[in-house]
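Next up: some structures, all given as structure tokens.
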Structure I
């Protein structure tokens, strides 16, 4: 067995554990979110010991040079001394510009970074409050259209960050942000390519940005957006999306309700199943899938079987850190995200 030294304590690793798993099992206070090497929240610095290259390959060269690595990707099979990185090296300051309700449990937060942030619509940022609590949020804003960053936050039952954003965060407050990160965004260069976008819950946020970015860029191919929720009040931004569809012949918007109660202008059923049923062949299409992880993973497989190239399928599963203790298939975990 190996040891991981952190914050003045030395922890014995378990068989097959990552550095993050070892530290969390011993109660160490380290930030983390997705556990998959995507969000970069669990970045640490190696003060001593050798970290494998693959544990830092997602980081910038300047970060790797400083000994930074992702704790969730690094096996705890060697003796290491690690520390939290200097927040100023990976986070930048930003100020809350506005906060408004889009639905009973969804709010739009607009953020102005202190320094210009280069990003693509559909990428995500990590938002961190003063005590170090951090969460990832996709960007609904478009650099060429919006002067601010825009995120959509859904209140989670027992969610530490979402409850704070809803109940405490105020216009004028300062936060720290990291990013932008992620590879699910509009790619120029193939303006004739048809696009299928499927999202559940606030998985609409990155898709809203991608659609507006594509249309503003003169995309000529078909763009079909399916947004799903269990209840009608989870289908936010319907008016804005209908206006966008009315203004562009190439864009169609389909709201979908999978619960018992449906409205006359909504399709009944899960968004992914309806979208893939409507598009039996996706040969040559670009596909974006965002939201509830089981939907994203299932739809990715179905899109591939329908003919989409894996290189043209982009995913952004919303792993919910606050619900990890709850069964994934429970009604509480699924509420308003299908």
Structure II
């Protein structure tokens, strides 16, 4: 038998034997995108920059976004499915602060090749953040037609509600919504517009219709020393440890141990510029990670002591004003590894 014949019969034998490896069965794009979104969604989000620059731009009150702080975390709640998240939002409007919770699920839509996000709202205080697994879907409120269908668009996912499909009672009147949510590696955008059926008047959201822009935050672990000893000086100091701050406006106040205690504040802000600060020159302002120090005075006012800034992607930042030192790092000190 010639060499070419032997190769032919070897090939036929491989095709008919148990050693053949078939190509795996492909998934749909939605099944792949579901896993990406489930990994991408959890995090801390805050629109501190948007709220600040709305005020700095002197926008009309009706166009200014309230401060929104949102924490999304994956939880075990099998009654709702495999991909379940606790979504907690705290909204600050003036002196008023309100917190709401919901469970959010991700799945593959049966009617289209998209990822579907369902929202189960808690209007009755049913969600115990420590035990969401004890809940059933009937314990919370979900309105048919109000789910979001997500498609990937470039480096983000955009979800929208079906046109005219989301209707319910709000403030004792029938309303409908056509809201959107956009999720990327660094931001969570959403539009929450409720429109009165009878009059067509929109009763939620800012007047301009601009979406809320919540940026993804990073958590830093900080401590403060009073006084701010440096340069190897042998000088006693008091340490205030265990301070955790996120870098989208995270603020921590603490009382000093002095005979007459002082109330000191430390804030982190990864500033995303919305405007040019040097309009006349046309120079472009680069984003920065900033650490601020401040103090509440006896008359109720707040004195700003100083700030320092660095690259917005930096993983450590500090400031030493001699009377106080503050040091912040993404890696907790007890987890820092030796390095050359």
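Read the figures in this text as sums done on the coordinates, not as results from a lab. Remember, predicted model here, so these are calculated numbers, not experimental data. Cβ atoms are built from the backbone, for glycine too; each structure is taken alone.
Here are the numbers for the structure shown:
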| quantity | calculated |
| --- | --- |
| Structure with the greatest value (metric volume of the Cα convex hull per residue in Å³, set I, II) | II |
| Structures I, II, by distance in nm of label points 7 Å out along Cα→Cβ at positions 117 and 301: label with the highest value | II |
| With helix-only ellipticity at 222 nm (-39500 (n - 2.57) for each DSSP H run of 4 or more, over all residues; to 500) derived as -3000, matching label from I, II | II |
